[in-house]
Structure I
Amino acid sequence: MLPIAFAYTTLNTFSSFGYKYGPIITSDVIIDLRRIIPISDFEFWLTGQDVEVKSRLLSEYGHIFGSLQDFIEDMLVEDRALTFAFGCTSGRHRSVAVAEILAERLEFDPPYHRDLLKGLVPHG
């Protein structure tokens with residue numbers, strides 16, 4: 001049995017992924033950013049953790065972040081932890097940046113980025 005202090009604690013988490021590697025099926029909520037934020041021409045070596053990517057997404061799609069934050073806040077309840085997964089095509093730019101920005105705004109732990117480093121080394 002957990003101590004009473006932990007019995008009512010919830011840990012809501014964010015993660016990011018690339019649809020080309022498949023969604024994170026264990027998530028409670030999956031948000032498909034391919035339809036919300038159109039593909040941008042980010043340099044391949046940049047990721048959603050880079051300031052350039054975050055700044056550009058916030059300047060071009062800042063209104064979407066507020067809507068996503070409202071949506072997530074409406075889903076949060078005191079007695080249940082939820083896992084939110086943000087997906088884009090490769091899981092390196094949009095999904096990573098959105099998960100990081102919203103985790104900071106909502107004071108969540110840092111997100112888990114499943115596919116952040118995939119595809120960086122050519123096969124063969």
Structure II
Amino acid sequence: MADLTAEKTLDWRKAKVAEALAAGLTKAAAANEAGVSESTARRYAELPEVQEAVRKAESARLVALSRKLTDASDQALDVLIAAMTDAKNSANTRIRAALGILQYRKEFYELTAVQTQLDDLEARLKGAGI
């Protein structure tokens with residue numbers, strides 16, 4: 001888990017609650033992790049500084065997960081390419097690998113198009129002062 005005690009506004013108990021909540025634990029489990037009562041954990045969870053720490057920790061976890069998924073996707077694509085191009089594999093195996101690659105490409109381009117549209121929209125909203 002991220003070290004949230006570096007957050008100037010959080011004491012170690014609040015940081016522990018924030019870390020636990022960011023990791024997906026319930027408030028009861030977060031209370032147990034931090035050594036506080038469940039009602040205290042619930043109260044902490046309502047504090048803006050704890051909510052911000054949870055958001056930051058969740059964001060850090062998502063970045064780390066994204067890196068792992070990217071690495072795994074690269075490896076998976078390499079496996080599909082190898083299976084598709086290996087003449088020793090059956091036609092069925094090569095076709096399934098090719099279809100997997102095509103599906104991956106299609107989804108990648110769709111997501112890229114959506115991201116481009118989102119970036120454009122955000123830029124227009126920012127330009128409009130919204």
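Highest-scoring entry among I, II, by relative contact order in percent (Cα under 8 Å, 6 or more apart), is I.
Given structures I, II, which gives the highest value for mean count of other Cβ atoms within 10 Å over residues 66-73? Sorting by mean count of other Cβ atoms within 10 Å over residues 66-73 in descending order puts I first.
Of the structures labelled I, II, which one yields -11000 when helix-only ellipticity at 222 nm (-39500 (n - 2.57) for each DSSP H run of 4 or more, over all residues; to 500) is computed from its coordinates? That value comes from structure I. Across the set I, II, distance in nm of label points 7 Å out along Cα→Cβ at positions 50 and 106 reaches its highest value in structure II.
Using the calculated result 13, 45, 29, 10, 3, 0 for P(r) over Cα pairs in 10 Å bins from 0, in percent, pick out the matching structure from I, II. Show your work: numbers first, answer last.
Numbers: I: 13, 45, 29, 10, 3, 0; II: 12, 24, 18, 22, 17, 7, 1.
Only structure I yields this read-out.
None of the figures in this text is laboratory data; all of them are computed from the coordinates on show. Quick caveat, the model's predicted, so the values are computed rather than measured. Cβ atoms are built from the backbone, for glycine too; each structure is taken alone.
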